[in-house]
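These are the structures in question, set out in turn.
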Structure I
Amino acid sequence: MITFNGYKRPDGRVGIRNYVLILPASICSTDTARMVANQVEGAVTFTNQLGCSQVPSDMRYTMDVLAGFAANPNVYGTIVVANGCETCQCNLIEDEIKKRTNKPLVSFIIRRDGGTIKLIEKAVREARKMVMEASSLQKEACPITELILGTECGGSDPTSGIAANPVIGGLSDLLVAQGATSILSETTEFVGAEQILAARAKNQEVHDRILEIVARYEQHFINNNEDVRYGNPTPGNIEGGLTTLEEKSLGCIRKGGSTMVNAVYDYGKQINSADKGLIIMDTPGNDASSIAGMIAGGAQICVFSTGRGTPLGSPIAPVIKITGNRETYQLMEDNIDFDVSPVVFHEQTPTEMAKSLLNMVLECCNGKVTKSEALGFTESAIMRACNFV
């Protein structure tokens with residue numbers, strides 16, 4: 001069996017990074033969390049633009065991502081930084097995190113702990129203590145069955161559908177064959193291809209759920225007097241040569257390979273260890289929020305195809321960028337990790353390149369940093385249900 005070197009967590013899961021997460025409860029605590037993280041090597045944070053003025057359905061997405069980030073196995077422990085009056089109250093976030101994991105958890109509240117400067121002093125001390133504890137952990141050989149791969153595509157062009165996404169699909173099939181888990185995301189980009197996915201469902205329940213999440217997504221836009229096709233394909237997709245959402249969807253679903261779809265998860269929900277193989281998560285087509293949902297679900301690493309090119313990364317998980325567009329790779333070699341254009345030029349097959357991509361995934365699991373990690377990209381977004389109140 002294939003193995004990788006990982007950090008075993010007290011909740012039984014395995015991480016490939018060993019971060020201390022400074023978790024902002026809301027937009028009002030985001031800058032304070034950033035100031036804490038900037039003073040502690042080994043700590044990470046992100047910009048949370050939500051967390052307040054949200055109705056329950058909208059808040060639910062935010063809470064799941066915040067708790068999911070803390071529970072992600074790449075995180076050793078979490079320090080929550082709250083303002084004190086936000087919708088996502090500190091005690092509520094703590095409760096959600098504890099439902100998912102038993103890892104170290106400490107919280108500070110700006111209003112309670114003496115304002116920003118005093119809080120920073122306290123939180124920095126606690127973060128440094130956590131980083132020291134995390135540094136004592138040693139990586140161990142772990143079976144590939146512990147790995148959860150997130151798959152994403154963004155800035156797509158025709159090479160995505162004919163080269164990059166089939167290579168990711170081949171990677172997914174290789175991992176599924178070894179007992180690992182692969183997540184297919186971006187519900188908006190199933191539109192027009194949902195019947196193809198549904199035909200691969202494990203059972204009738206999964207079949208119906210695939211069709212239901214696509215219908216629900218389209219109905220959401222209809223309820224707002226909009227059509228998803230007015231925003232997707234994006235201007236960049238169209239400039240790259242994609243003409244319709246259905247065409248884009250047929251390329252998108254290639255990331256799911258050829259195996260059976262075993263389960264469908266709502267956005268940001270924690271993935272059950274029993275659900276191995278190919279699963280679907282109901283995420284938006286927006287790259288940052290889709291990746292956030294999968295990482296909240298437990299993905300330790302993501303593979304992201306981009307025909308047009310994008311620098312996007314993640315604060316918690318490595319994001320491997322691949323492209324099937326040779327010109328994009330040459331122009332954005334600082335950002336793109338893997339060039340699969342040999343598929344386009346019939347120099348290699350998707351199967352051959354999928355094996356090479358698997359090797360890169362294992363290298364990253366074992367510690368090699370991706371280009372987005374080396375550049376320090378931590379873009380994050382969270383799915384929305386409705387407007388602020």
Structure II
Amino acid sequence: MSPFSQTAPLHNVSGSVLIFDEAQSLPVRVLRPCLYAVSQLVKHFGCTAVLCTATQPELNRIFAEPLFYPGGAIRELCPGDKRTDDVFRRVRYEDIGPTDDDALTEALDREPQSLCIVNTIRHAQKLFERSAGGDGCFCLTTRLTPRSRKSRLDEIRRRLRDGLPCRVVSTSLIEAGVDVDFPAVYRELSGLDSMIQAGGRCNRENRRPAEESVVRIFESGESVPPFLRKNIEAAKRALRTCPDISSPEAVSAYFDFLLYQLKDASSLDEADILGRIPQGMPFAGIAEDFRIIDSGDCSVAVPCPENNGLLGALRHTGPTRGLLRMLGPDTVSLRRRDYQAMLDAGHLEPIGENLSILADPDLYDADTGLKNAEESELIF
């Protein structure tokens with residue numbers, strides 16, 4: 001019997017169609033537990049799972065294992081022989097090779113409207129500071145509060161729509177379904193799926209010829225975050241045999257190399273979650289170790305005119321679910337080491353466990369967000 005069948009709330013999804021959008025973003029470190037859960041919902045609850053993505057990872061090999069869904073009906077809703085380049089191709093990719101920040105800044109400044117996506121927060125802030133001062137320059141990272149990001153995205157969309165100058169430097173957060181349409185995109189070398197997602201921010205509305213809508217792939221002199229090294233290695237390997245970055249052959253080669261050659265089963269389940277299930281399903285331990293989004297552990301509420309009353313209530317009553325939900329638009333998440341460093345420096349007013357109010361509002365920059373947080377290896 002599946003352990004899922006003993007979990008009462010799951011009866012609510014019985015017989016449902018489950019849609020997993022951007023399936024390529026399932027974290028590799030918990031990929032096997034995620035697919036195990038999907039297979040159990042299909043096998044034991046009569047569900048249909050639909051995995052949607054422009055860069056379909058090769059998952060059939062895992063589903064075919066005895067523990068998952070061997071012999072199950074897995075099919076493409078849009079088979080390869082039904083897809084044509086003319087229908088789906090809206091951009092062209094160009095590899096411009098090693099590009100230092102001087103050359104990159106000059107290239108961005110030549111474009112009236114351009115988007116540059118890099119791998120780290122620190123690099124995004126550095127590039128913004130080099131190009132800031134001109135009209136319509138923006139920096140997007142998770143160092144900005146959700147409220148700040150929303151206001152900037154609203155202004156970015158307005159400028160793009162009205163044909164005004166608009167130059168944006170961002171981390172990969174802009175690739176996660178953000179609806180913007182730039183005529184030119186620059187993308188730092190990363191995983192193949194991320195680079196193709198960047199292409200979705202170029203000529204998104206299909207208003208320009210594909211040949212005039214260019215996504216330029218470059219390598220910077222910045223150090224590569226450790227968790228991206230294998231993705232980049234797999235991308236380079238795939239592109240040596242499939243030069244067309246967006247071709248189904250390149251995507252297939254990329255995921256095959258990343259998931260089954262560079263990694264093994266243990267690295268697709270780093271916390272050994274599946275290995276613990278036969279031991280009686282230790283729910284609390286698995287819940288602690290299983291995280292789809294590996295975000296910051298600690299939260300900093302940033303004062304602003306809109307939340308003065310909420311911060312007063314937070315100081316008076318302490319954190320409650322309702323208060324935290326209302327403060328969400330003005331909160332920045334930090335990794336524990338960065339949070340502790342700000343605490344030690346006296347920059348934070350502690351309120352509860354892993355929660356503080358920013359003690360000095362001057363440490364929040366309107367353009368680049370929260371300062372004094374050394375988190376160079378985060379991509380979001």
Comparing I, II, where is Cα Rg over 2.2 N^0.38 Å highest? II
Of the structures I, II, the one that 22.2 was derived from, the read-out being mean count of other Cβ atoms within 10 Å over residues 44-51: I
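All of the numbers you see were taken from the coordinates with simple rules; none came from a lab. These numbers were taken from a predicted model, which means no experiment stands behind them. Cβ atoms are built from the backbone, for glycine too; each structure is taken alone.
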